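Student: Next come the structures, one after another.
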Structure P
Amino acid sequence: MKLLKWLLIAIATVIALLAGYTAYLIHSVDPNVMPEHHGQVAVEFFPGPPSATPKPLLVAFGGAEGGNLWASERWAGERQAFLDAGYAMLTVAYFGAPGTPAELDRIALEGIHDAIVEAGETPGVDGRCVALMGGSKGAELALLLGSRYPDIDAVAAIVPGSAVFVGHTAAFTTSSFSHHGESLPFVPLPWSATGALLAGDKRRVFDLMAADTEAMTRAAIPVENIRGPVFLLSATHDELWDSKGMSDAMIARLDARGFPHAHEHVAIEGGHVAPTEHLHRVREFLGAHFLPRVAHGCAATAP
């Protein structure tokens with residue numbers, strides 16, 4: 001009996017400690033105070049081969065790993081393929097780099113847009129013609145920017161989310177993105193996902209969040225507001241989140257609202273990173289539906 005008594009005391013103590021630590025984490029992030037370096041980004045610009053005419057600008061975002069993925073040596077080959085296709089490239093670190101927010105927490109859309117506008121004023125760049133490309137959380141970001149800024153002319157989203165999800169802080173209580181100081185509505189992390197989160201089962205965590213259909217609707221990205229072609233590249237067996245299901249939902253949303261621009265979803269067999277082996281599909285889509293608009297200054301009446 002004594003052993004059972006001490007075992008119950010030990011379990012109660014652990015539960016109390018976990019509850020206290022959880023409360024500490026929740027209160028460690030003030031939802032009313034934006035994080036340090038809010039609105040700041042770090043960028044690298046790649047002009048590509050010389051050209052007799054100004055080039056369209058392709059802006060590239062990495063995902064939840066942070067930093068400037070597209071500027072890294074690892075992605076030099078793919079980056080060069082886009083440069084050779086006729087783009088100038090701006091690669092953006094929106095958190096996790098010096099001078100930017102440390103975490104993926106209420107990232108300011110306007111700060112990123114300001115960097116895009118500035119890059120569009122670079123000599124040799126046609127700032128009237130801007131396409132965005134992002135992967136995972138960067139795809140969520142690219143779709144958000146395209147839906148809110150009319151000077152974005154095309155979006156390519158790789159393993160994307162269809163809504164704004166909770167930010168990646170220790171507390172998991174704030175939005176991933178904000179706009180002019182206001183946090184965007186987001187899909188929250190439910191208490192029921194705590195076990196899966198501790199176990200590192202990210203797909204289970206996502207599935208539990210996505211089960212909140214009211215939140216998914218409230219936080220849905222209005223992709224129908226994008227002013228040009230939209231390309232979605234998903235994974236059939238995505239172990240992080242249901243990129244295929246969410247891509248299907250976005251295509252259905254575009255169709256239901258009579259979206260007038262080209263839009264396509266290609267699902268790649270495999271896990272979350274499998275589509276990165278098929279980025280030629282992005283170049284093909286943009287080459288067919290975005291680059292022809294460049295000759296017309298990417299005007300809304302362009303083909």
Structure Q
Amino acid sequence: MKIRTERSTLLFNIVGYVVISILSLLCLLPFWLIISGSFSSEAEIVRDGFKIFPSEFTFSAYQSVFSNPQQIFKAYLVSISLTAVGTLLGLFFISMAGYVLSRKDFKYRNSLAFFIYFTTLFSGGMIPWYILIVKYLDWKDSYLALLVPMMIGAWNIILMKNFMKSIPESIVESAKIDGAGEFTIYSKLVLPLSTPGLATIGLFLGLAYWNDWFSANIFITTEAKYPLQFLLYKILASAAVLKTSVAANLSADFKPPTESLKMAVAIVVTGPIIFLYPFLQRYFVKGLTIGAVKG
């Protein structure tokens with residue numbers, strides 16, 4: 001009986017690993033098609049569509065993207081700086097807000113939590129937001145317009161508050177008995193125990209900053225201040241213009257690789273940030289599930 005049970009368990013594990021492996025490969029297939037498309041010629045994509053392996057291997061799309069390498073590297077620097085600074089400052093302020101709202105001895109925590117939650121239901125809209133940034137804060141063509149608005153989000157504060165509520169109150173009480181102040185408790189005890197929640201929210205913030213191009217489209221006018229996403233958006237828009245019949249008459253032999261260029265742009269944008277997830281994966285599920293529990 002025991003041998004039969006062990007065989008059934010082994011068979012179940014083998015089937016499970018095979019199924020998970022197949023599903024993992026299917027999840028990687030779209031990304032591989034993007035990589036393959038970025039190295040395919042424009043004529044091949046138009047004629048045959050996207051393939052797992054390109055028949056006409058070419059670097060023309062990447063040559064178009066990096067036609068001005070200094071500009072690309074400058075945009076990379078802007079995006080990396082905004083992502084790093086915004087994520088670190090956002091985690092600091094969000095964790096402080098979550099800690100305060102998670103404390104039962106804070107008198108106004110329910111009122112403040114309501115006002116924070118209320119902002120998830122209603123917003124002023126784009127026009128008041130633009131007037132606030134440009135007219136009253138005077139952040140037109142400033143990095144602050146890209147950095148500050150996404151730094152603190154209501155959903156992230158609620159997530160962090162609910163996560164910190166799972167930390168036992170006895171830890172805080174024992175620290176108070178030993179004479180620790182509030183900031184010492186927050187920095188030396190609560191933050192180290194909140195690593196899964198911080199990693200989860202840090203991933204949210206990092207992705208939001210890295211993928212943001214719309215704010216630059218509205219507020220940034222100096223080309224040297226373009227983040228990577230907005231610069232690549234401008235490159236794609238320029239390539240689309242060159243595909244029009246008017247531009248084609250100017251140079252009949254020139255055909256910009258718009259389809260493969262889209263794939264190359266996706267690789268250039270996705271490549272750096274995708275390496276962030278493996279380092280945070282072990283914290284991500286735990287932080288998201290614990291922080292999502294209502295309390």
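Student: Comparing P, Q, where is relative contact order in percent (Cα under 8 Å, 6 or more apart) highest?
Tutor: Looking at the calculated values, the largest one is Q.
Student: Identify which of structures P, Q gives the largest calculated value of FRET efficiency 1/(1 + (r/R0)^6) of positions 149 and 213 (r between Cβ atoms, R0 = 30 Å, to 0.05).
Tutor: For this comparison of FRET efficiency 1/(1 + (r/R0)^6) of positions 149 and 213 (r between Cβ atoms, R0 = 30 Å, to 0.05), the top structure is Q.
Student: Suppose semi-axes √(5λ) of the Cα gyration tensor in Å works out to 43, 32, 15; of P, Q, which structure was it derived from?
Tutor: Q
Student: One of P, Q was used to calculate helix-only ellipticity at 222 nm (-39500 (n - 2.57) for each DSSP H run of 4 or more, over all residues; to 500), giving -22000; which?
Tutor: For helix-only ellipticity at 222 nm (-39500 (n - 2.57) for each DSSP H run of 4 or more, over all residues; to 500), the value -22000 is produced by structure Q.
Each reported figure results from applying straightforward, stated rules to the coordinates on display, with no laboratory input. All values derive from a computational prediction rather than experimental measurement. Cβ atoms are built from the backbone, for glycine too; each structure is taken alone.
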